[in-house]
Structure formats: C-alpha cells, structure tokens
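Before anything else, here is the set of structures, which you'll find just below.
Values in this text are rule-based calculations from the coordinates and carry no lab data. Small disclaimer: the values here were computed from a predicted structure and weren't measured. Cβ atoms are built from the backbone, for glycine too; each structure is taken alone.
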Structure 1
Amino acid sequence: MRTAYHEALEATRLDVVRLGALAADAIRVSVEALDRRDSSAGARVVAGDDVIDDLRRKIEAACIELIWRQQPVAGELREIAAMLEIATDLERVGDYAVDIAKNAIKLADVPLRPQKVEVDRIAGAAHALLLDAMRAYTERDNALADITIERDDEVDALYKRSIKLLQQEMQEDAEMVRAGTRYLFVLAALERVGDRANNIAWHTKDMIGPN
C-alpha cells in the first residue's frame, strides 16, 4: 500500500515538473512571437493553454486522492500542499503567456513599435526566475529558493523602468499609443510571471520545511 502511494506521489511530482516546463516554454514562445511579429506562434500558445489547464486539473485531482487514500505523514502533506499551490501558480503563468500571445497577434501588422521598452530584458529575467524556481522545487534546493526570492526585486525594477520609458515614448509620439498600450499589458504579464516564480520558491521552502 505505501509503495503504491509513494509511486503515485512521485508521478504527481513529475507532472508538476512537466507543467513547469510547459508554462516556461509558453512564456518563451509568446515573447518570441511578439519580437518576430509571428502571429502563428502566438496562436500556438493560445491553443496550447488547454494542455496546461488539463494538466493542472490532473495534478489537483491526484493531490486530493493522495490525501484521502492514506493519511500522509507531515513531510508528505507538505509536499502535496506545495504541489497544489505550485500547479495553480503555473497555470496562471500559462494564462499570462496567452495574454502576451494575444497581444503579439494584435501587434503583428502594426508598423510602429516602441523602441525604448526593454521587453526582452524583463522577459529574460522573469523566464530565468521561473526556471530557477522550478529547479529549486525539483532539486529541493532551499538555497536556490532563497536566491530566487531575492532576485524578484530585479524583475520589479525592470518593470518600473520599462513602464516609465514606455509612458515617455507614448507622450512624445501619439502614433505610438496603440502599440504602447499593448506593451503595457505585456509588461504587466511579465512582472506577474516573476511574482508567480517568487510564490513557487516560497512554496518550495514550505515543502522542504525546517532543516
């Protein structure tokens, strides 16, 4: 009975890791779609969100079953709780990727694009933060979780800088308002990816528990 339970626990853990990979890839592709004016790539991100949603629901159902099937010990319960929380955060990351992809599609044929907005920098920082948060979870690395939490300030700083530059450019050129407004949504989504990565790092620390 306990062997089967631990096998089910490990299978669910692997699903969480897979969900993290899907969400991170969705962010990467959505930003590339924006940079390259690639509406087909943006459409793939939108269509792929169903896979992320379905996997999150699978993880949630598995966690609930793990709880009622056999009373988990303290460490197992912390891990199950972390998986539930992390799966929710990763689903939201997938939603942010969809938001970016939809804006990429709408901007594909817009000739004027903001030049000063550092979307690539904040996207790279947020994406790296998400990857490190998931690596901390996968490897149960408390130190890496701490580093990830500290680096969220970097994403926040880039977000504030980019917003300021974008607003300045929109004020200077009225023709930039349409594209600039879309970029405001993109920047907000990327900042929230950093927040979700921060959450995942905290859930990982809770899962690991006291040393």
Structure 2
Amino acid sequence: MVFAGRKKEIKRIVQLLRSGKNVILQGKYGIGRTSLIKEISLLLSDENQFSFADFSQTPNTICNELTKQLGLPARLKNSGEKMRYKSLRHRIANCVCSPDRHIIVFDNIVKLTHQKIILLRHLIMGNRFQFIAIAENFISTDDLSQLRALLLPAEVLSLNYLKHDETISFLRLYSNQYNLKWSDDYMHGLALVLKGYPLSMIEMTRKFKGETDGRKSRMRIL
C-alpha cells in the first residue's frame, strides 16, 4: 500500500478523535477523503475499531452492513428469524463494543433525508460510538449545518490538494516499491502534471500496474 502526505490533517483528526469529538470531512471528489480515514484507521488500530458504511445506501442496508462489521447477530434469538430494520437499528445503537469507543465512518454523504436523520439520531443517542462523516462538497448548507448539529461535539475539516513535496513523496514511494527507478527530475515533472490531485495520481499509477519486471502486480492505494 502506498500513502504519503497529509501529516497535518492526520494529526488534527487523531487529536479530535482522542478528545472524544466527531469529525465531518469535506472535499471534492477524488481528493482522498476516504483514503485518509482508512490510513488513520490503520494508525489507530490498537486504540479503536473502525466500521465503514456507505451513507448513500438505504438505512436498512446501512444497518445490515454495520451489523456484520460489528459482529452482531442479525437474527432473533428465539425464533431465528432475520431481524427487521428497526430491530437492527436498536441492536446496533445499544451494542457493547470493544474497544469502548468504536468509530463509525459514514461515507458518501450527499443529502440528509428524514429516514437517515432518524437513523443518525438513534445511533447517536445510544452513546456507543464516535462518528466520522465524509460529506460531498456539494452537500447543501442546511444539510451540513444539520449534520454538524446532530454530531455535536463535531468539527468540520476541508481536504485540499496535496502539496508538491507530498506528491513527490508519493511518487518516490511508488517508484521504490515497484523498482521503477524514476529520477528526481522525472518525478518532479510528473508532480507538476498531477498538481497534487490524488485521483489523477491513482489513474497515473494504474498505467504502470503490471509493467514491473514483466509481470502483473497488484496494488492497493490508500
């Protein structure tokens, strides 16, 4: 896995989580919001357990996914029947997790519907979790304000392009890992073209997949 940069953002988000606050992360598509949180989940793996859910899905689908990740039974104890949405929501909200402050990451937040507001309220009222909300840049001001109010105490952070030196660091790590032997001048030129946009960096590196040592290689970029 290749991940570089974002030291300032990582430090701030870790500080917020350790202080018990929730985080709302904004930024344009492809800027690396989810990748950043996945990197933080690895850094804090000894302290916290992270569960990721796609907020663009229905509340029922979200609850089913969280139930699996939390290792909770999804069937009624007596009858063995599959639990309905409201029962799953209640079970999640009141589960006893280890570690005590489990972190739920809601990705792809575009709009707050009435049903999803109710879901958030139930999970928040259970007081079992901290939350990271990854919101799209085009979420309405009203929805963003309501999201922040629901997650209080929460801080809104905006993710921007990588700095030039951070892009160089990423390219150097990638070159070393796949023995590409890129020169400093070549990486500098690539960094100028990429302009610190992580999605462009990922698309560029895909072109080099499978070209190292004449064989296909698999790579996951955080």
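With distance in nm of label points 7 Å out along Cα→Cβ at positions 4 and 28 computed over the structures 1, 2, the top value is the one for 1, the highest of the group. With respect to volume of the Cα convex hull per residue in Å³, for residues 68-107 alone, the largest value across structures 1, 2 is given by 2. Upon calculation of helix-only ellipticity at 222 nm (-39500 (n - 2.57) for each DSSP H run of 4 or more, over all residues; to 500) from the atomic coordinates, which of the structures 1, 2 produces -13500? Source structure: 2. If we compute distance in nm of label points 7 Å out along Cα→Cβ at positions 76 and 124 for structures 1, 2, which one ends up with the highest value? Across 1, 2, distance in nm of label points 7 Å out along Cα→Cβ at positions 76 and 124 peaks for 1. If you line up 1, 2 by mean count of other Cβ atoms within 10 Å over residues 60-67, the top spot, with the largest value, goes to 2.
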